[in-house]
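Please find the structures below.
Just so it is clear, none of the values below were taken in a lab; they were calculated from the coordinates. No experiment lies behind these values; they were computed from the predicted model shown. Cβ atoms are built from the backbone, for glycine too; each structure is taken alone.
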Structure 1
Amino acid sequence: MVRIAVCDDQYIFQETIKNKLKLLCKKESLDVEIDCYSSGKELLEYLKRDICIYDILFLDILMNDINGIETAKRIRSFDSRIQIIFITSSSDYMLDGYDVEASAYLIKGQEDKKLKEIFMRAINKINKNYKDYLLINLGNSIRTIHIKEIEFIEVRNRTITIHTVDESIDFNGKMEDIEKRLKNKNFILTHRSYLVNITKIKDINTSTVKLVCGKEVLLSRLRSKAVKKAYLDYIFEDKEYGGMDES
């Protein structure tokens with residue numbers, strides 16, 4: 001899921017951008033969540049409680065309390081990765097964006113012409129930068145985990161535990177959300193409580209899956225066939241690639 005914030009002191013423009021983004025994301029089959037803020041102060045107060053929560057920020061430059069440039073500078077002091085797209089009624093402020101590494105500018109009144117291009121460029125950058133990583137919200141920070149280091153993930157009630165080569169990381173969430181984010185990344189559910197990195201599997205038994213690290217996770221009868229097929233597909237694909245590489 002991509003999390004987006006829209007910060008503009010004009011409610012009508014907030015709703016305009018929000019609705020256009022929702023329509024665009026529906027057409028592009030993008031899973032997003034959009035929050036709106038009426039001032040830089042309101043946005044900053046929220047980010048103090050939950051830093052690094054957003055991937056993309058649409059930020060108005062001309063606001064009454066704290067202008068967009070100053071808001072962006074404060075955000076950059078603790079979040080270097082968020083893509084900031086300035087919203088402005090004039091091109092006069094474009095040079096000010098270099099100091100805060102603005103991704104783009106959206107001129108008010110030109111949303112229909114430029115919004116898709118600017119937004120999809122931001123989405124592509126997110127996918128490029130984080131395609132090999134899983135970003136986890138730990139409440140007061142964002143944790144970046146390399147997917148190759150994950151052995152398996154388990155859920156108990158609402159607590160998800162990611163087991164990596166070096167450590168275990170707990171946070172609140174839903175297994176289905178993690179499963180979606182790791183789609184096509186060589187992960188498979190062996191049980192409703194376990195999501196396993198196929199590349200870390202050593203053996204598959206009747207009711208358990210043994211991992212290279214020595215740990216075992218449950219294998220449900222309903223998922224047994226799919227797990228075995230996914231594992232064999234990975235093994236044969238890996239061997240085929242290896243054979244081609246050596247020739």
Structure 2
Amino acid sequence: MPSLSCLEISQCPKLISVPEVGIHRLTGLRGLEIGPFSEMVDFDAFQLIFNGIQQLLSLCDLAVYGRGHWDSLPYQIMQLSDLREITIADFGIEALPPRLDNLTSLERLSLAGCKRLQHLNFSDAMPKLWLLWISDCPLLEALSDGLGNLVSLEDLYIGNCKKLEHLPSRDAMQHLTKLRNLRIEGCPKLEENCTNSQWSKISHIPRINVDGRIIKDRRKSCFLFHFLSLSHF
């Protein structure tokens with residue numbers, strides 16, 4: 001099926017096995033969504049799906065949904081140097097694998113429901129990344145100064161990361177000169193700090209939304225300090 005451009009295999013609770021031949025014959029594939037599957041499909045079987053995926057030269061959008069006890073990602077994903085968007089959801093990884101740096105063409109990265117994720121570090125190997133979405137990672141404690149390496153970052157969303165208290169250093173945040181939109185919600189400790197002690201880290205960002213409140217919007221030529229003022233009483 002060389003003309004197939006999009007394939008979604010997901011929400012299959014009764015699926016107990018997956019094809020072992022991989023998907024490399026779908027040479028026209030541009031979008032691929034895999035998982036989640038039932039407990040009957042183990043990680044080794046799941047990983048087999050991705051055999052030969054590096055041969056899909058047209059693939060630009062990938063979403064993979066794992067299981068909470070899988071502590072790694074399919075290694076084949078790290079070979080997709082032309083991939084532009086990836087969603088990684090529901091895996092048991094504690095950190096991003098270093099080989100994710102191979103995805104040098106990546107423009108959009110979403111991390112969701114990774115319940116064991118504790119640390120995030122980024123190198124300068126993703127020069128095109130302009131959107132970063134992080135949500136539902138309850139053990140995430142820190143965003144390293146490596147975030148400042150994402151020099152093309154324009155949109156940053158952080159949601160439902162209860163343990164996250166601090167953004168990277170002021171110097172690291174100041175490196176994000178293209179960052180236009182920052183949205184934080186469901187992160188009570190971080191929300192409080194960002195509107196108080198860490199305000200200097202983010203004050204240069206044109207649009208800031210904290211817990212559903214727009215506290216700064218330079219596009220309207222105004223600064224909404226009402227929320228900030230209330231936080232001091």
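Remarks
- If helix-only ellipticity at 222 nm (-39500 (n - 2.57) for each DSSP H run of 4 or more, over all residues; to 500) is computed and equals -2500, the structure in 1, 2: 2
- Among candidates 1, 2, the computation of percent of Cα pairs over 35 Å apart that gave 20 used structure 2.
- Distance in nm of label points 7 Å out along Cα→Cβ at positions 102 and 142 from the coordinates reads 2.0; which among 1, 2: 1
- Once distance in nm of label points 7 Å out along Cα→Cβ at positions 70 and 206 is evaluated on every structure in 1, 2, the highest one turns out to be 1.
- At a computed 2.9 (distance in nm of label points 7 Å out along Cα→Cβ at positions 6 and 190), which of 1, 2: 2
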